[in-house]
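Right after this note come the structures.
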Structure P
Amino acid sequence: MADRPATPLLDRVKLPSDMKALSDRELRQLADELRAETISAVSVTGGHLGAGLGVVELTVALHAIWNTPRDKIIWDVGHQCYPHKILTGRRDRIRTLRTEGGLSGFTKRSESPYDPFGAAHSSTSISAALGFAVAADLGGDPGDAVAVIGDGSMSAGMAFEAMNNAGALKKRLFVILNDNEMSIAPPVGAFSAYLSRMYAGAPFQDLKQAARGVVGLLPEPFQEGARRAKEMLKGMAVGGTLFEELGFSYVGPIDGHDLDQLLPVLRTVHARATGPMLIHVLTRKGKGYAPAENAPDRGHARAKFDVVTGEQKKAPSNAPSYTRVFAEALMREAEADPKIVTVTAAMPDGTGLDLFGARFPRRTFDVGIAEQHAVTFCAGLAAGGMKPFCTIYSTFLQRGYDQVVHDVAIQRLPVRFAIDRAGLVGADGATHAGSFDVAFLSNLPGMVVMAAADEAELVHMVATAAAHDAGPIAFRYPRGEGVGVEMPARGIPLEIGKGRVMREGGRVALLSFGTRLSEVLKAAEALAARGIAPTVADARFAKPLDRDLILNLARNHEALITVEEGAIGGFGSHVAQLLADEGVFDRGLKYRSMVLPDIFIDQASPEAMYRVAGMDAAQIEAKALEVLGIAVVGMRA
């Protein structure tokens, strides 16, 4: 009788504890199966592919050596966490990634005890790991803390703030520097070049142990390799010097895809480390899947795809994306104005500035994952007479808020903030939602805040920002495709602080700020069918408000409803303040403000997320009926 096929090792590994009995040969086989499973899962769901493929062997090694979840593995950003999720009891749900009710695309504390710290923004892992290490020392949760951080994330100052503190505290702490020469885009800056020099020309097996006099920590035959490396690098700016000065013992660089190197080195540092240790691991983003390895972004983010060919299955669209509309509009402005420059923080593709950079390379600056620096850099450019467009996702602009206040707003410098991914963004979930920028920008004196209702309006707002030199100005726009309106050849600057009436009506006025306008117009049609013809207006500006428009709407209607894709404290709150100051409420106006609810909304399609938020056409219609005191039996509110 023929032998039955062996059960795949991945079927036997339900939790990391199941890996403890596996031999090194079996761990290598497990890594191969884990890579195949990751590719298969992401082909079904879409998501962040390349980063996970780059850390398959590292994930296996970490879970085989450390005792999770007692020991905490903290994945910086979380783009690379899919293999980790498969090994930690979530394989049966891995094909629900980034879908409504499914697994998050990032680490999430409420999802699993194996996710000790949630992440989706970069450069937080070392700070969090140090917190765990100090907590353990003070009698909190026991166990080691291991931060896995990429070289791209190391371009953010927060990582070095954490390392500086960790070096001073001298607690047992492990930092795995996952060096793949990539973040989302290729890394930029001097630190990336420093890492490249550290291993240029040196074979992987030539390890350098930066802790003085402790080459003996390394297992044979690595001790001799380390001695050769030390001799080879003597008298030079050697690898690890920077980390030594920050108080870390350094091991590396080592090949992150070779378990014959990873396992003995990690076992040694796990057994013997007493203070902060940095292990420098070289990996390749997209490793083991040719379509990802050969892509410019190494397969960073993918729609659903065919495993054999790598071809992505993207739904066709007749409307351009807002991001592309922004980039093309800005290029038209830049052709006429040589002072226009652009700045992004490691997101040239996501913000459309890759297109701008191809056309104007000398006027395009990618500063790496450094939003604080990006904002103040733009402030300096503006003070120097240029017209900078600081182009950052809403969720990432939060990281530079102090600089927006201190370096831009107080000095009234004409920095133009192009805020992509405004509102609810879908599969990336709460961590990437653009919920707060209207509120945190509109309260700043002298700031102009706009929101595009559609792609044509975005073109006009780009032109408005380019022409505005009186102080800082911001405009926001969502992820995804526009609504398919006719596009202007070039934008025409808008009058600052002036909205527009889209349709005249009576009884109730619907005042929209941003791309909910299309849903507001649908609601207006439904109300008209009920014999209620509302007025619909597009505010365009949250700061300064169109006082005349708002007060006219208030005087001539029983009720006024504002609708915005942002949290409480934004446009609607400013409208309420105006109405209160003018005594409008004393005259009996019924006012309601439709904003994002006071919750973080989990990943789903944008449409489903806005239903949860209570902001689709049916819910806007229901709000109008409710404020007018009209009850409709069986209507979905």
Structure Q
Amino acid sequence: MNKYFMSTCAAALACANNFAQEVQKDTMALQQLDEVVVSDSRFPLQREKSGKTVIKIDAAEIERNQGKSIATLLNTKGGFEIASSRGRNGAVLGVFARGGRGRQVLIVIDGVRVADPSSFSSEYDLRLLSLANIESIEIIKGAASTLYGPNAATAVINITTKKVADKKIALNVASSIGTNQTAANQNYTLSDFTNAVHISGTLDKLTYAVGFANTYADGLSALVTETDEKDPFSKISTDIKLGYNFSTAFDLNFYFNQTKVKNAFDESFGLIDAPYQFLSKQERVGMYANYNYEKGAVHLKTAFSDYNSESISAFPNTFSAENIVLDIYNTHNFNDKFYTVFGLNYIEDKADLEMQEKFSITDPYANLVYLTDFGLHLNLGTRLNMHSEYGSNFVYNVNPSFVIPSGEGYFKLLSSYATSYITPNLTQLFGAFGANSDLEPENDRTIEGGLEYSKDQKLRVSALYFNRKEENFITFDPVTFGSINAANTIDAQGVEIEFDWRASKELQLNMNYTFTERKGDNAIRLPKHKLNANIAYTFSPRLYGSVSYTLTGKRFDSDFGVFPAEEVALEPFSLIDLYLGYTMIPNKLKVFFSANNLLNEEFTEILGFTTRGRNIRLGFNLNL
């Protein structure tokens, strides 16, 4: 193992142990397991009363992943595989949840759906997101179209941006620097930089926040080549929030986000170095208002997003699109047992194709949660999708669960039967290549069943089986050279196991395992077996450390270097990461050291594309 790396680790450990002292605890403290979840019902409910599988990523966990991308963090969660997240910064990401594809995962930011209508599958580009501006993430696994609409077939990633400080002015500064190298070239050149500044405060009834974040990474080529060519990646994000609390019952808030990405890439056909670039700019402006009354609230959330990008390559192209989203809904709590949501969602997507094309979606929806005294909990929902192009579509959700008290914990049985839908996007309906205006939506059916055991807010174990059928899915027909609704079906099934144990005040263990099987196509880049494990220890109120392990099982990829393309098996690989965080000034200044791919394993994630070897990072987080 490289002597430079070993000496760096030893120095970090020595410094941390020398300065560790007993002081008050802060956000590095290990988390409790009695979380409150919101996303699966839009009401704050204790986890034991939720019938869905919800993963919650809080601010402390986000801070412990400072300098990483959101894709890297999501890839450690059960049911997810994000191809290219272990490769070069700026690589195109493939998001797979429960055996599905990226178009079946919905991204929601501050309650509003985000999706790029100019992309072929109308996905949201995760490269546009910065962890530096995120307060928390809730992930609903499984079908959630009744509450969230199109594309919520396998998961909803519900992101909440940073909160506004209660005091007049608060400043947060975060910065880190790291290496960016492959397993074969361990030169330890510092070439990966992240910086973020966030200022916020409350002035009587007025709230404000301004955030800035940037990332720059160099040192790696997009492709595995014998040259020393480098493909840099840069991202700059600006966020502004303004709010006014007219009373304890009514508040009005506005926000603005602009993100610019500049990414160099190579020629994937033939796998050769090339001086290509991808330039992208997203601008989003939105508003949300809340009116609270005695037993409920009315919420209005709306946003306008503008997407512009350019590919400078052998096949140059520009992409331009915009969308409007409006969601208004009423939440009502009758008696702490019966909760209802009634809402109306409107979406309008536009894209510049051969000419500007657009469609609109209007969806009324309803959801109710009923909690009985004897442990039976019901979550029921329905939604009517009314599309300007293909007509209407009806989806529903039936989600019963049963909780049996057990000492200081509980034993929960949960199940779900849900339908969901993915609308054809503008490119598939009106684009220049293979468009078909007669396309119908993809319809999915998901069945879930499982159990969860929790004890003393220290131990939680869950196991769940899922089965999903994709019907009418949209594919490309090589005979007609057009998009069609496929006659066959896709069947995906699997098992997810999660284990969280707070063994003591200092020690916490987390583990998740996912088995996924997909039939009906070649299921490229999707592992059947995946394991994530993490052991965290609070050495003192100032010193926190963790070691993470990931095993990604055998997958298959397509080799497009030959014709016809051949299926190639990719070997399993395992990675170990290390994190050390030290609080220099309680509640003010923290420093950290992290090492990824500690054993410097060489592996292939996508055929021909670069993966990262052992890399180290140093950084700090300052609050004033």
Structure R
Amino acid sequence: MLAEEKLPALPQAPGVYWFKNAHGEVLYVGKAAVLRNRVRSYFAPPHTLSSKVEQLMERVEDLEFIVTDSEQEALILEYNLIKQHRPRFNVHLKDDKSYPYLKIELQEKWPRIYVTRNWEQDGSRYFGPYASARSVRQTMAVLRKLFPFRTCNRNITGTDKRACLKYDIHRCIGPCVGAAAESEYRRVIRQVILFLEGRDQAVQRELRRRMEEASRVLDFERAAVLRDQIAAVKGVTESQKISSTLRKDVDVVAMAEARDMAYIQVFFIRGGRLIGREPYVVEGARDETPPDIMAGFLQQFYGSSPNIPPLILLQHPMTDSSLLVGWLKERRGGAVRLHSPRRGEGKGLVDLAAQNACQGLKQYRITRIGAADAIAEALHQLQQSLGLGRLPQRIEAYDISNIQGAWAVGGMVVFEHGRPKPTHYRRFRIRNRDTQDDYAMLREVLHRRLGRGEGFNGVGPWHTLPDFMLLDGGKGQLSAALEVLSLAGLNVPAAALAKEEEQVFAPGSPHPLPLSPSSPALLMLQRIRDEAHRYALSYHIRTRQRSATQSALDAVPGIGPRRRKELLRRFGSVRAIRESTLEEIASTPSITTRLAHLLKQSV
């Protein structure tokens, strides 16, 4: 073993080491106060090692290390290497590279608030990381309801002729039309930041002061808007109160274990208010002690978090937390305390987080295992109900979308092993425009799809024969599909699912199949049918919009493909061109004043 040959060269100094297998894959990254002593411990007799370490050493072929000036440097380097390589024998956060954040671009004149998955030290304020896109969307929805900040991508000049609908419903203070000065907009952004920090009392005080000021100058409409905003903020924050005595900024961390993973629940408490709670899944936890799992989580979580509180309450005490605390202090720029409470209010919070972690773990496992079981059951039931010769591992579904024959398109979606395979989806623009016959359109789509198969030799979506074919419709669509399959000489099982009664029609039977409304097979067919409908409809809408846009501009003499492209690149839509001034249109490259006049008159 090459790794063992390098042992004599290991220095008696702090650093980071990592083991690799014969293919060069990084298996494990670790840090050490003394590299020589720590790495040598892995090469002890197998019966003295833990099961996890024994499995690791069976795969180890090579060893590399880097000497650092201190243990804290080694901690930072270890974190970066784990994040980069995600070694299978390390405790690591599942999908930690893609956690979303809320970003407030303070360096902009009119700051926007949006979701990002990249955290940088660029002068912006970041809040997160959130465990899922759903969590951050829910937070954003609350913010939009409470605070009238802009959500558009407009270039704010204050001279726009018209504001969007959000201004009319008091969801934006309208900087685009000059309805709000920069200082007033900045005040809104400051309120958002205070709210996200948990300082809701400060938000309410400022709103109340502005409401009273508006009342004094008899601006009762503005005062009413502020009154409603105060009530909304109060309603949200009252529902988030978790403690009346703990008035600190605290994170509470607890966990539940299961085999090779741990489910960790984090409560974010700011000023006595629970501003959020997020679950995180940690992998590679087998044979690790709870303190070690917790330490690995804290290192990776706060390594990616822009917000570190002064107090972190833990379910399990750290055996030696001085190194981790020192690193957290440096990242926060202030004191940080790790504490595992044994009694009192802090213990109650930790126990509450632990209960949530246990419940979350149960749901997580049910979701992972149950989904696979449900899909398998649905596929087997589908095979039995339709009398298929084999399990329908690949299902293709088709739908036609048009308006009285206009802008007619077809969509094909593919499900493999019960799950969508978007890379195999295909769109069809109907070529025969002389008919409003949906059956003829479906026959055209199937002819073109099956004609591409060329006997289904080779690989790829066109060359793979489906195990089962689903049509969005009834007996007519099924007959059209069977006709095409017969002409192609293919024996592919097919069925149609009608929307109105949710009935499944199969060949050779005048009556729909007797499937229960709650049966897994019917639910799967409905899901596949709905996906085909969504896919075809979205293509139809895009086709119609593109056609309408092109026809409106093409009707203007002197506007060809190049000028149309330049206009759409600058303004984005015909509507935006219509609402622009003559000077703005004329300033577009290759658009003369005469053409600008024609555009204003025509679109």
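None of the figures in this text is laboratory data; all of them are computed from the coordinates on show. Just so it is clear, the structure is predicted and the values come from calculations on it, not from any experiment. Cβ atoms are built from the backbone, for glycine too; each structure is taken alone.
I have -14000 for helix-only ellipticity at 222 nm (-39500 (n - 2.57) for each DSSP H run of 4 or more, over all residues; to 500), calculated from one of the structures P, Q, R. Which structure is it?
Computed on structure R.
Quick check for you: by distance in nm of label points 7 Å out along Cα→Cβ at positions 157 and 277, which of P, Q, R is greatest?
Comparing P, Q, R, the top value of distance in nm of label points 7 Å out along Cα→Cβ at positions 157 and 277 belongs to R.
Of the structures labelled P, Q, R, one was used to calculate Cα extents along the principal axes in Å, giving 85, 67, 51. Name it.
Derived from the structure labelled P.
Work out distance in nm of label points 7 Å out along Cα→Cβ at positions 53 and 557 for each of structures P, Q, R, then name the structure with the largest result.
If we compare distance in nm of label points 7 Å out along Cα→Cβ at positions 53 and 557 over P, Q, R, the biggest value is for R.
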